[in-house]
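Student: Each structure below is given as structure tokens.
Just so it is clear, none of the values below were taken in a lab; they were calculated from the coordinates. Keep in mind that this is a model prediction, so the values were computed, not measured. Cβ atoms are built from the backbone, for glycine too; each structure is taken alone.
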Structure P
């Protein structure tokens, strides 16, 4: 898959991670999406495909209309249906990669609904906020339109700052995913049941699962991008056996197999793509 990553307006940074603009689906079968607590708004333009859990048979079909992607807790890849014809697809195709709390803040819906599959956007939402998408003369104009549309949608929800944002910030930036749920509940003065309920509703994952999958994602990226050795990793596991076990849980194979396939360009990782300047 050939695509570029674009940044967004500052007022959207709590809910949108980046824009993904796809110009070709060539090589899409080789692209993997690591679980990191984030997911996408997909503005589909005729792609007939499904998401498949890597090294498993589980499939999630992608609606041909605009939709919200499943909240990933496993490594996934996109598979085009064999009957899908490229002539039916228009480019570019734009995806909005959301932050862990982005879906809840934009749509005021329980994020746990995304654990089961894709969620089509309601026609009322599409008509009000995204009707003019794909009518502009350039990618930059399309993204400016999306900036304004998403800002308007966010404003319509009358959102205020949520404590869960502070918890997530602590997990990522202060503790680097090396923290227990018990430690967080003590620091933020709430019960475990309250924190778990809020995480499931706003993020779509329990705090323990969020830490587990996001830590794994950061570890993989440190391994690949920074070429770290096990001892140099910031996001440490107890030992190499533990790391191997976690890799096998997500990939179904040992780290050496994945790293070899990446080195030989047999697979690529979405999260490694850089923002277009």
Structure Q
């Protein structure tokens, strides 16, 4: 199937990035949120990104105008009934996602692809609550979506080859490089990344080195663009914790067990850049 009409449920940092990229890539794009203020904030983020791109000569005024025509917003999930694909980008918790997939299964035509941007939760469980298991998959973008090239296409045992082929074509049209992963906890990237981040936190807990020195070691010693603490703050401590818990549930090995310090910081609301404080303090930046 050829995807032409895209739906995005969620207009936070990831959702707005996906909607922006889809509209820029020529797709008729519809995005929603749970409230008007959240939706307005997401739309303003997208418009601001386009204004910046125009000021830097990366987009013309005509291209910005065309993007704006292709992008619409709504608070009514029933408006997604004409979409060829709907991308779920809501809170990283299982029950809200399952409830949304049940709703989308009832609203959209049987041919519509239903995909999740989850970074670690089982796609199989989302497919199981629908009547179109062959048309359900993971479509994991990376932050910031307009910049990062990788997309993980996550297939369950029932995801059809036709669905995978359509998602591959869709993501390539968006200028992304897709990889195919089986539906296992953490997929490819987080299965490798999460234990690295957790190991850094344990090193700091044990007094091996300071956060700054651990970050500098990985930046200068391995040529990583960010050290593990800077990256965890960027990803979000809560997101890191949720991903670790999901992977640890499937692979109960010490490397995947969330450190106590990470749990305590999430409990205190120190979630990283998005709250102004994580391992580092961003309140003055």
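Student: Which one of P, Q has distance in nm of label points 7 Å out along Cα→Cβ at positions 218 and 250, as calculated from the coordinates, equal to 1.2?
Tutor: P
Student: Between structures P, Q, where is distance in nm of label points 7 Å out along Cα→Cβ at positions 2 and 266 highest?
Tutor: Largest value of distance in nm of label points 7 Å out along Cα→Cβ at positions 2 and 266: Q.
Student: -10500 is what came out when helix-only ellipticity at 222 nm (-39500 (n - 2.57) for each DSSP H run of 4 or more, over all residues; to 500) was calculated for one structure; which of P, Q is it?
Tutor: Computed on structure P.
Student: Given that mean count of other Cβ atoms within 10 Å over residues 18-25, derived from a single structure, equals 18.5, which label among P, Q identifies that structure?
Tutor: Label of the originating structure: P.
Student: If mean count of other Cβ atoms within 10 Å over residues 26-33 comes out at 22.0 when worked out from the coordinates, which of P, Q was used?
Tutor: It was calculated from structure Q.
Student: Consider the structures P, Q: one of them gives 14 for relative contact order in percent (Cα under 8 Å, 6 or more apart) as calculated from the coordinates. Say which.
Tutor: Q
Student: For structures P, Q, calculate mean projected area of the Cα convex hull in nm², for residues 138-209 alone and state which one comes out highest.
Tutor: Of structures P, Q, the maximum of mean projected area of the Cα convex hull in nm², for residues 138-209 alone occurs in P.
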